[in-house]
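*Asks:* Before anything else, here is the set of structures, which you'll find just below.
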Structure 1
Amino acid sequence: MNIGIFGAAGRMGQMLVREVVATEEARIAGGVEAPGHPANGFDVTQTAGLAASGKKIGTDPLTLIKDSDVLIDFTSPAATLDHAKLCARNGKPLVIGTTGIEASGRTEIEGYARQIPIVWASNYSVGVNVLFALTKQLAGVLGDDFDIEIVEMHHRHKVDAPSGTALTLGEMAAAGRGKNLKDIAARGRDGITGARKKGDIGFAALRGGEVVGDHTVMFASDHERLELTHKASSREVFARGAVRAALWVGTQKPGLYSMADVLGLA
């Protein structure tokens, strides 16, 4: 399967290129970057530290789409929406790993998913997706006697908070209790906030160093506390999961899928 990479010269893009090359069932179709990027015109696999493939990093996403069976996008919200529109127009499946996309963008992607199969996940780690399932299950079992707090830490360069993974954990916890996260999320504690509201799901975002991604879900009652924690030591786990999702989505019907669908956890 020929896989194209949007944002191929970024840190995540280079890892995706390396993972595609290392995957027997996959072939690198090429990559694109924004106009003016210093990697434009260079070999896409050489940029990722591999032997030359003869495929240059370009600036035209439409050319990459036409050369690919499936596309992977870990770029920025605006760029991802543009790429999703082009993929839908050209009937090409898409894997989205971009975070920070607002509600209006989600509606837009849901519309494109009526034309093409799209996998959209906040985190492509297999371990994190097991954590999602466990969080939903425990939230339902433990009930409102346990307060839920979600703590995440990422590198200093991350621009959105809470992380997409943390928000998905909140959504899973809320779903486990039959609630909607937007009605019970506590995301901005500062100053005299008053006592914690029963049933709220709290978030704390930490930033520093080069932390790839740490997430902890705490369930705290008056007499005991249970914690679920996942720590990623390398972005390679995300690249491996995204390529796995690309190979899977290339054979699916139009629809909006999650990593849980890819792993059979849904």
Structure 2
Amino acid sequence: MTALLISLRWGFLLVLVLLLGPVVAAAGGWARVDGDWRTASRESTGIAPDPAVTTEAVVQVYGARAFAWRGAFAVHTWVAAKRANAPSFTTYEVIGWRYFHGGSPVTVRQGPPDRKWFGSAPEIYRDLRGPEAERLIGEIETAVAAYPFKDSYRTWPGPNSNTFTAFIARSVPGLGLDLPPTAIGKDYLGLHSFAAAAPSGTGYQLSLLGVLGITVGLEEGLEFNVLGLSFGIDPLGIALRLPGIGHVGPKS
């Protein structure tokens, strides 16, 4: 009984420490914890290349803080691609409300890929250009079609938008995508899968339903997942990976 109480005490302390990051994110204004989604901005931020000027192929991965209080914990991610000489980008993402209204959460649309996510400005996690990007676009399209959770969605622990982006990354290792620890859901592998390549393709991970796991990779470094909150260290980049905050320090 004493051992159990000690374990529970340490577990409770760990959860409290993990929640410090989201508290800091909310207090620091990095995430909007209120607002009305009906009036929140979805305008382009102008950080994507203009297809009329940039004729080469482009592949980009974006992320922005989730809407309302969820933004203190997590980001929403998506993938965008444009073939050489194409007049516009194609954006691939998973959107929960589409599922809750009876449709598939997987969304494919044309137009600017750099729109705000209901008021939150996006940042670019990966940016590939030219022949390398052109080569990967077909693989991305194949991965989108093969996504195994196209008829399901769950905000936590997944499958959600970050599960989708991570699946594409694992299916297209040439992306070399290192998703931030704030991409909650990236470690969800399904009900019957407990091991996979790391999203970056530079290592491996073990995950129990996306709520407990470990990832080891050249890009991710060493990352632990407890209740969907990820934390760890990137030895090559001498950086920390913190829940609610993200990647702190130089990238490896």
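Every read-out reported here was derived from the displayed coordinates using simple, explicitly stated rules and does not represent laboratory data. Since the structure is predicted, the reported quantities are computational estimates derived from the model, not experimental observations. Cβ atoms are built from the backbone, for glycine too; each structure is taken alone.
*Asks:* Starting from the value -1.21: which structure in 1, 2 was log10 I(q)/I(0) by the Debye sum over Cα atoms at q = 0.20 Å⁻¹, for residues 66-201 alone calculated from?
*Replies:* Working: 1: -1.21; 2: -1.32.
Going label by label, the one that fits is 1.
*Asks:* Going by distance in nm of label points 7 Å out along Cα→Cβ at positions 26 and 226, which of structures 1, 2 comes out largest? Don't skip to the end; give the middle numbers.
*Replies:* Working: 1: 3.5; 2: 1.9.
If we compare distance in nm of label points 7 Å out along Cα→Cβ at positions 26 and 226 over 1, 2, the biggest value is for 1.
*Asks:* If you work out relative contact order in percent (Cα under 8 Å, 6 or more apart) for 1, 2, which one comes out largest?
*Replies:* On the way: 1: 21; 2: 16.
Largest calculated value belongs to 1.
*Asks:* If helix-only ellipticity at 222 nm (-39500 (n - 2.57) for each DSSP H run of 4 or more, over all residues; to 500) is calculated from each of 1, 2, which structure is the one that comes out at -11000? Kindly include the intermediate steps, with their values, before the conclusion.
*Replies:* On the way: 1: -11000; 2: -7500.
Of the structures listed, the value fits 1.
*Asks:* Oh, and also: Compute mean count of other Cβ atoms within 10 Å over residues 122-129 for each of 1, 2 and report the one that scores greatest.
*Replies:* Going through 1, 2 one by one, mean count of other Cβ atoms within 10 Å over residues 122-129 peaks for structure 1.
*Asks:* When distance in nm of label points 7 Å out along Cα→Cβ at positions 218 and 234 is calculated for each of the structures 1, 2, which structure yields the highest value? Before the final figure, lay out each step's value.
*Replies:* On the way: 1: 3.1; 2: 1.5.
By distance in nm of label points 7 Å out along Cα→Cβ at positions 218 and 234, the leading structure of 1, 2 is 1.
*Asks:* Please state which of the structures 1, 2 yields 15.4 when mean count of other Cβ atoms within 10 Å over residues 82-89 is computed from it. Show your work: numbers first, answer last.
*Replies:* Values: 1: 19.9; 2: 15.4.
Corresponding structure: 2.
*Asks:* By the measure FRET efficiency 1/(1 + (r/R0)^6) of positions 90 and 138 (r between Cβ atoms, R0 = 41 Å, to 0.05), tell me the structure among 1, 2 with the highest figure. All intermediate terms of the calculation are to be shown ahead of the outcome.
*Replies:* Working: 1: 0.45; 2: 1.00.
If we compare FRET efficiency 1/(1 + (r/R0)^6) of positions 90 and 138 (r between Cβ atoms, R0 = 41 Å, to 0.05) over 1, 2, the biggest value is for 2.
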